[in-house]
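In structure tokens below, several structures.
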Structure I
Amino acid sequence: MAELINCPNCSSIFVKNQFRNVCDQCWKEEEKCYETVYQYMRKRENRAATMNQVVEATEVEEELLLKFIKAGRFKLTQFPNLGYPCDKCGAIIREGKLCDKCTDELRKDLAEHNLEEERRKEIERREKQATYFAVDEKLRKG
């Protein structure tokens, strides 16, 4: 079933689909911006441009340029100075969602968590195996 939502750019109501998250009017504007950036980047002398240089030359917002990059519309192997921010720390990366530092930190935290879980389970297992002796007071007196 179709879902009606407000466009995040202009707030007009449109039917959301799996390919677009903006209304038709804003999508057309985005496509014009993409074409502008594409024409700029396809020139050999502009392929080594940084994000700021592309934004200045094309007057396309950095946020929209990042959207194009994340969507895979520009192959970063062809543009060595372009990238997008790490989702955690904001460092410029060229693939994935996290930089190497944040990925390593996350792996370390997960390993620590798993060790702690193993320790907790071992303590529970030992407590279940412990033997407790109860003294029957009637037998003791008799």
Structure II
Amino acid sequence: MSERTSRDLFARFQRNVLSGAPALDEEMLAADVVVEQPHAPDGRGTIEGREKVVAMSRAGRASLPVTFEEFRDVTIHDTADPEVIVAEYRLVGTVPGTGTRAQAAFVVVLRARDGRIVHWREYQDRAAIAEALA
């Protein structure tokens, strides 16, 4: 396996999202990956392990009625730790059933080791998401 950086893995995440695939796929993730979404509803704030994260990513993609069209205002910050980046972006999409076009802001803290994501912490503009889906 090639040595993918945090930036490479974030770019793959973007490609997955725009293609309609689950955002995080098995090839991207370490076996002991931890995904945190501190503001997630229903107590789903932390998921541990590749299989659980892949299942969550697939279920999330299948249940979200949005066609994602572009990442806007993407800024990637390198940190003092070469394994870690902080990515800020706006995700733009359309809800097919209503034609509603909307965008929401996100911040992701991504740590990669040995070419795979070991930690992903994501903050979402939940109010913008809820409004678009209402």
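The numbers here are math on the coordinates, done by the rules we state, and not lab data. Quick caveat: nothing in here was measured; it's all calculated off a predicted structure. Cβ atoms are built from the backbone, for glycine too; each structure is taken alone.
State the single structure among I, II that was used to calculate relative contact order in percent (Cα under 8 Å, 6 or more apart), giving 10.
Traced to structure I.
Among the shown structures I, II, from which was the value 2.6 of distance in nm of label points 7 Å out along Cα→Cβ at positions 34 and 66 calculated?
II
Please state which of the structures I, II yields -8500 when helix-only ellipticity at 222 nm (-39500 (n - 2.57) for each DSSP H run of 4 or more, over all residues; to 500) is computed from it.
II
Of the structures I, II, report the one carrying the highest value of distance in nm of label points 7 Å out along Cα→Cβ at positions 58 and 90.
Numbers: I: 2.3; II: 3.4.
Going through I, II one by one, distance in nm of label points 7 Å out along Cα→Cβ at positions 58 and 90 is largest in II.
The value 17.2 for mean projected area of the Cα convex hull in nm² was derived from one model only; which of I, II is it?
Answer by label: I.
A value of 14.7, 44 was computed for Rg and Dmax of the Cα atoms in Å, for residues 50-121 alone; which of I, II is the source structure?
II
With mean count of other Cβ atoms within 10 Å over residues 10-17 computed per structure, which member of I, II shows the largest figure?
Checked I, II; max of mean count of other Cβ atoms within 10 Å over residues 10-17 sits with II.
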